[in-house]
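Quick heads-up: structures coming right below.
Bear in mind these aren't lab numbers, they're just calculated from the coordinates by the rules spelled out. As the structure is a computational prediction, the values presented were derived from the model and not from experiment. Cβ atoms are built from the backbone, for glycine too; each structure is taken alone.
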Structure I
Amino acid sequence: MAGSQEIRTQIKSIQNTQKITKAMEMVAASKMRKAISQMEMARPYADKISEVMTHLANAHPEYDSAFFEIRTIRKRAYIVVSSDRGLCGGLNNNLFKNMIQQSIDNKNNEIESSYSVIGNKAASFFQRIGGEVISQSTHLGDKPQIEDLLGTIKSTIDKFLSKDVDEVYIAYNKFVNTVSQIPTIEKILPISPDTTDESQKNYSHYWDYLYEPDAQEVLESLFTRYIESLTYRSVVENIACEQASRMVAMKSSSDNAADLIGELQIIYNKNRQAAITQEISEIISGASAL
């Protein structure tokens, strides 16, 4: 019966793990609803400022900003958004695979890469594989504030304006629904018609604006707010993806634990039945010998 005892211990251990994964699934489901609500609140502002950027990218503003400057590409910067914690399936790894491919493509084209990382997982990833890290923001929690991201955003923008980098991209997971999160890499600088919102490109005409007090002051501030809004929206979308992915991963773990417990229970019953049968056979054999 030693084998049966081991199986009982294993079943008990898996049941305890199943309780943990079930609880984590419920917590992730609750946090996911809050994260989706936060994401939906961030989208209208980002969509509206993207619409304004579309107009400006197709118009002829009186001030020629460095944010519009298209250069020969020698170096690219990436703002990489990840989660702070794991246990969320392949969410981060799928994004990192895309980043590795981007780095390889850049190297093949003799283009350098640098990174501004958001989230512990991205920070650990680039610490492990190497790469030039401009700045990092971690431990943002489930309700990040734009103030927590300003340092990372400013250092990246400054690199672009000082011509240390020629293009800036943002890499994050885009939330589609509970079971679908898409690793996404989008160009955000320089601002041009191909970097603005696709849904805004079917206008039959565009227009310029009147600026007060002057175009330079208004546009420079507006462009900075635009980059901040894109980054913040990417962060809250990634959090929604993280919770959805964690909920699905924990549900899968709970289901797998239930299947494994069922299989072990069958093995235990077979062992127990075999032991009982053997004992009966021994009793019968002993009685016959007498």
Structure II
Amino acid sequence: MSIGDFHLHSTASDGMHTPEWVMETSHANGIRWLSLTDHDTTDGIEEARSAAERLGLHLIPGIELSTDLEKTDVHLLGFGIDTESRRLQDYLSWLREGRLGRTRTAVGILEGLGVPVRLERVFEIAGEATVGRPHLARALMEAGHVQSVQEAFDRYLGDGKPADVPREKLSPKDAIGEVHAAGGVVFVAHAIFIGDDYPAVVGQFAGWGLDGIEAYYKHYTPQQVADHVAVGRRLGLALSGGSDYHGLGNPGDREIGDIPFPDEAVHEFLGFLRKAGIDTGDGVS
């Protein structure tokens, strides 16, 4: 287990567990520093912060943003953001509205495919969270159309599948600017998912002000970690790590902290944040 996990999701977006539960489980797993990085929302940060303070955890406010690079979905992680930034919150509201429209359209497509679900039920499953495809996947399971969330994505909701509906997204360059404007730093998440040319893409992002790369990711092999570290070093980028925990039980998932992120790399990442003026919550400057 690692002492740091900087890629975690809760019920504020598409995770299965509350921010408080995520903090409590992180503490039980030996985590000391962490970041809640829900998709397109900071709504879970306050609950997470309260629990983290109670447990003695060092929480760094975070977010995960979806961006589009020539029809390739690229996720960016923002750390140390000002969650009260009006500019950031206005942008996130715009993204959430796009998710609502996407969900309505997807429900219509599924009905046409003969696998109907009730839109109202999808919203009920999402609760106060930003609605997304995992909530729709759970509605498909509940209706008996699929046996698992993974099957829902494989058959209907995944990229390029029949009910995959495009939504409003910023370009990576603009998203980097938005996070910087909110006082944060920006890392590219699970860059390997971009494709074989990810080193060149990350290099392009570095030219736009990208701060780092997620080099220590849940199921990366030692060679994949080494490759990502090498890309980061060559480009002068900082290195982060995370489990991308959702609690969905999909193949390849890991528990919070079950990532190849060694202590020295965690401390190197924290040192970078401090140099960037971001409070790591432990009184170290």
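I, II: which one has distance in nm of label points 7 Å out along Cα→Cβ at positions 50 and 234, as calculated, at 4.7?
II
Using relative contact order in percent (Cα under 8 Å, 6 or more apart), single out the structure from I, II with the greatest value.
On the way: I: 33; II: 23.
Looking at the calculated values, the largest one is I.
Could you figure out which one of I, II the value -21500 for helix-only ellipticity at 222 nm (-39500 (n - 2.57) for each DSSP H run of 4 or more, over all residues; to 500) was computed from?
Comparing all candidates, it corresponds to I.
Match the computed value 6.8 of distance in nm of label points 7 Å out along Cα→Cβ at positions 66 and 266 to one of the structures I, II, and report its label.
I
When distance in nm of label points 7 Å out along Cα→Cβ at positions 26 and 146 is calculated, the result is 3.7; to which of the structures I, II does this value belong?
Derived from I, not from the others.
Given 46, 32, 25 as the derived value for Cα extents along the principal axes in Å, for residues 58-185 alone, which of the supplied structures I, II does it correspond to?
For Cα extents along the principal axes in Å, for residues 58-185 alone, the value 46, 32, 25 is produced by structure II.
Comparing Kirkwood radius over Cα pairs in Å, for residues 138-225 alone across I, II, which is largest?
For this comparison of Kirkwood radius over Cα pairs in Å, for residues 138-225 alone, the top structure is I.
Given 5.6 as the derived value for distance in nm of label points 7 Å out along Cα→Cβ at positions 162 and 274, which of the supplied structures I, II does it correspond to?
On the way: I: 7.1; II: 5.6.
Derived from the structure labelled II.
With Kirkwood radius over Cα pairs in Å as the yardstick, tell me which of I, II scores highest.
Values: I: 22.4; II: 19.1.
Evaluating Kirkwood radius over Cα pairs in Å on every structure, the highest lands on I.
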